[in-house]
Structure P
Amino acid sequence: MTERQGVAAQMSTYPMDVRHLEHLLPHQIRALGPMVDRFVVTIDTHQSRSGRYRVANFQQNLERIRRLIQEAGQSYPKLEFADVDYSPAMQREVSRYFFGVDSIPVKAWDGGPFYAYFFGLYMAKARYVFHMDGDILLGGSSNTWIRDAIGCMEQLPDVLVTAPFPGPPRADGRIFGHLEQGETARASLPWPAYSHRDVSTRVFMIDLQRFKERLGVFPLLAPGPAQRMKSRLLGNPPHVREAEVLMTRTMQQSGLRRIDLLGNAPGFWSLHPPYRSELFYRKLPELVRAVESGNVPDGQLGHYDLNDSMIDWSSAREANRWHRRYWRMVRQRLAG
């Protein structure tokens, strides 16, 4: 493949994303569009058989997602989109680039996307790829963050990935919810920033040239006994751990890290909605306006997950307790 140059934003979507994509795709384009050379949306058309990635009305939702993307492209000509290509030739091309093998599993043990993530990074055709899931909100209104993040990578040769600051910043720069994951520390940069030894596939920017120079390829990690048992229960193939797990372990073993940075004023930060509920979908336009204007309550400052200061998650939390969630998965499996 030819040398990768420039910067691309890349969003991975799936038919289950359709209800939030209507509001969040235009929002993400407004936030990132001025800073990137192109914006690439990839649509995963491979349906999971069970678990939280199983989608009702799959084909109907897929067609609606395509219409939403086409409509967004009418006002943003740098927008490109494509279905995830599962042809043997493309699977071999992507697999060899990222893993050095001819084939990788389509799905992770839990039915979540695996090949589709790496296909998206590959199809962005850029050195720096800002990847995000379709449900991420981006605040701060910076038009220099990409340049700031690239400068950070150039200054620090052990940084493989960067990410926006986790949540709207507090005056003291403190963050909450990340510290319990371990190996998190303040980074010595001109703006609030934190160094981590893990990766989240929700939102990150990777330097693919550094990836090839420092790592070459990622290893394929097999699930442990607990994951294999759950995968059999859900009817998913038990062949590989999640993309973020193998990326994290590879970074840790290689002495590489991720840095979340705010960047130059006004900064750039991300929010992730931890649940889905009818209240969330109703309030989403209001949440987008609050994030884009920076009009967020004090209780949200320093928090990456969208919390109760902005939306009442009590019913969603109750519905997503682990025993309720797994019972739903079992019922889906038994229903075929």
Structure Q
Amino acid sequence: MLETLKRRSPGLLLTLLLALVSIWLSSQIPGDILGTSILALILGMLCHPLLKKLPQASAGVDFASRTVLRLGIILMGISLSFSQVLMVGRYALLLMMCTLTTAFGGGYLLGRLFKVNWKLSSLLSASTAICGGTAVATLGPVIEAEDTHIAYAISATFLFDLLTVILFPWFGRLLGLPDMSYGLWVGTAVNDTSSVVAAGYGFSDAAGSFAVIVKLTRTLFIVPIVLVFSFIHARMKLRSAGGTESEAKVNIASIFPWFVLPFIAMVALKSTGLLPEPAVAGISSLSKLFMLMAMGAIGLKTSFQEVKGVGWKPMFLGVAIDSSVVVVALAMQAVLQRLF
């Protein structure tokens, strides 16, 4: 135990340093335009050459990119509650189902059209449909995506979110959207939480509050999405190994992402209302720190040249998926308002 800790310590300390620096840098940037996650990822990529010179840090960096990441996801459940689903109502949930279908259906079709690796196109779809970089970091290890693809998907998410923070408030006022409609639009169409906050509150306080509630509810969809993609990935691995359609039987227990169970348990615990707010805030802060350490670790394992080498097609695919969800989220509001 002590030997393992000693072996992982250099890498864990390095990722912790990256996380703390990203938090400090984010506090120096007005409006939280650059989220801490993307900062941690970029800092890690900048330090990628350093990792080659410090082989003793590799074990800790690998541990952070996998185990610490999952610990962060589990603890993230404390910031969510099942009551949020009831709060947003059937109207918002129906709208979310439309945007989920658009993101994953469009991602699949366009991914095949542009011949983009299915894992990368799935990460881009998950980022748009659920919760930006968190969804990418969660789904990536489950489908055994390359670190380069994870970094690419998070980078594509950041670039689009940067535009939404600037343009959404302007478009909302141009279209004359009321606070609730605008908040619903932002909560279902913008990817990363920090960008939802910036775009929502950039319109009004009421719109920002509603957008955040809708966004957090979207995050709960990470559970069924991870389960579905675990099954898909296992089936594809069996087929690639030479099995026929009838032989490609999946052992659910062997591929089940068990970390989603404690995640759900944390959501259930928050839903009871028994935990005092200071405890919830502390666990939530620890979750964010673990996630930032994982983002830094993924960055450390990825070079800018590797990300650049992925090409322009996945970036175009990401923009197309994001844009389609933005349009569908706005258009479906008009349809659902007439129905209800």
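From P, Q, which structure was helix-only ellipticity at 222 nm (-39500 (n - 2.57) for each DSSP H run of 4 or more, over all residues; to 500) = -11500 calculated on? Of the options listed, only P reproduces it.
Please state which of the structures P, Q yields 159 when volume of the Cα convex hull per residue in Å³, for residues 72-207 alone is computed from it. Before the final figure, lay out the partial values.
On the way: P: 159; Q: 119.
Answer for the origin of the read-out: P.
With distance in nm of label points 7 Å out along Cα→Cβ at positions 264 and 296 as the yardstick, tell me which of P, Q scores highest.
Details: P: 2.2; Q: 3.3.
If we compare distance in nm of label points 7 Å out along Cα→Cβ at positions 264 and 296 over P, Q, the biggest value is for Q.
When relative contact order in percent (Cα under 8 Å, 6 or more apart) is worked out for each of P, Q, structure Q gives the greatest result. Structures P, Q were shown, and distance in nm of label points 7 Å out along Cα→Cβ at positions 8 and 240 at 1.9 was computed from P. If mean projected area of the Cα convex hull in nm² is computed to be 16.4, which of P, Q is the source? Corresponding structure: P.
The numbers here are math on the coordinates, done by the rules we state, and not lab data. The model shown is predicted, which means the values in this text are computed figures rather than measured ones. Cβ atoms are built from the backbone, for glycine too; each structure is taken alone.
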